[in-house]
Structure I
Amino acid sequence: MRIHSLQHVAFEDIGSMQQDLKREGHSLTTTHWYKGEQAPEVDSLDVLIIMGGPMGVYDEAKHPWLAAEKVFLAACIGAGKKIIGICLGAQLISCVLGAKVRPNTHREIGWFPLTINPSAGNNPIAKILANCAQVFHWHGDTFELPAGATLIASSAACAHQAYVINEQIYAFQFHLETTEISATALIGNCAEDLDNSTYVQTAKQIMQKTENFTAINKVMSCVLDNILQ
């Protein structure tokens, strides 16, 4: 399949997904918005992956390319492309679909568990996530659910952690793709976010158990296998 990703900053790429996608023989291209690159033609891709970033969905004054990204995302949704949004990517999907994106009550950074929505228990993604003891978070904003969305998961800090729409759109507030390398980059570039608030862990807590990254990356592989089958 032809996979295209949208990247917003140099230090938040697709992480462990790159190895998964290449292993399965998918083609992979990327638009680096922060470099002034342009989105491809909608017909040139089968799946769109939208990554995270420290900006917000409404920061078009600081990042004018956000306007073009929203137009491109809307076109991909309208064309029936499969969409995977992670963190900012999930917020952008919600925004384009008409749902409100706003600052969350709590910033959530570090390793925290998910609660699977009981009414979504038979959803394949919910079943995969139910086997994940904890996931990695790094976000301050949250989204309301767009029309037609099935809520998959929540956390103590954030009511809307994941949703799906018609086996086409997959939105994840949390990160399953984060590796030791990308977590180190996040800490180095966004250290001001580590404010010791209720749901924010220290850099030491984030990095102390490297097996956590291996665990979530395996879950990411399972999620991709399900979406791309």
Structure II
Amino acid sequence: MMTTTIAMVVALPLGMGAAIYLSEYASARVRNTLKPVLEVLAGVPTVVYGYFALSFMTPLLRDVFGSDTVEIYNTASAGLVMGILILPLVCSMSEDALSAVPRSLREAAYALGATKLETATKIVFPAALSGITAAVIIALSRAIGETMIVAIAAGAGSAFTFNPFQAAETMTGHIVRISGGDLSYDTIDYNSIFAIAMMLFLMTLALNIISQRVVRRFREQYE
């Protein structure tokens, strides 16, 4: 939950801002250039992001906050880089939802004297709320199920802490460590990975069910 929260704090404002810019402000040439560049980030293997967090983000945090405060393995660097990972997902899906809003709504807002910013935030954004909410929940599910970044950068010690600068093992990281083959079959530790996997499945399933209900609840249909 800590790494997912940090990732969403990074991805939501940046992703929404980028989506509004691409949909409402950017020219067609800029949009056709920037959007594929953002989507390329989603195609980078997560193990690359993991070592990026360990070799770049962690030293950066240690330089800023001090090496005595930030441990080599910590949930902050994993969460920040995970936010970069899901940023293209939030941006791309939100931009698609914003672009699907009919131009007639924008023209009506302009006719009433609304500025471009007011039109984007008070007209277009609420009209695309169902698609944006779906993007947020899908990104949240993606962050909860992320494995390699947290397994590499967050640490592998069994610790329960709310300090983001300390090492802590996530649920997915625990599965990676336990399934490495060092434990005997049918032991409690070995069987725990199936319980954790089931919990992760139920969490993502619940998020997807909520997403579908939200989309149906707030979906706008235009003629």
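Read-outs throughout are calculated quantities, based only on the coordinates presented, and are distinct from any laboratory measurement. All of these numbers come straight from a predicted model, not from anything done at the bench. Cβ atoms are built from the backbone, for glycine too; each structure is taken alone.
Here are some notes:
- Comparing mean projected area of the Cα convex hull in nm² across structures I, II, the highest figure comes from II.
- Among I, II, which structure scores highest (criterion: distance in nm of label points 7 Å out along Cα→Cβ at positions 31 and 47): II
- Which of I, II yields 4.8 [distance in nm of label points 7 Å out along Cα→Cβ at positions 103 and 151, calculated]: II
- For -9000 (helix-only ellipticity at 222 nm (-39500 (n - 2.57) for each DSSP H run of 4 or more, over all residues; to 500), calculated) the corresponding structure among I, II: I
- Origin of the value 20, where relative contact order in percent (Cα under 8 Å, 6 or more apart) was derived from one of I, II: I
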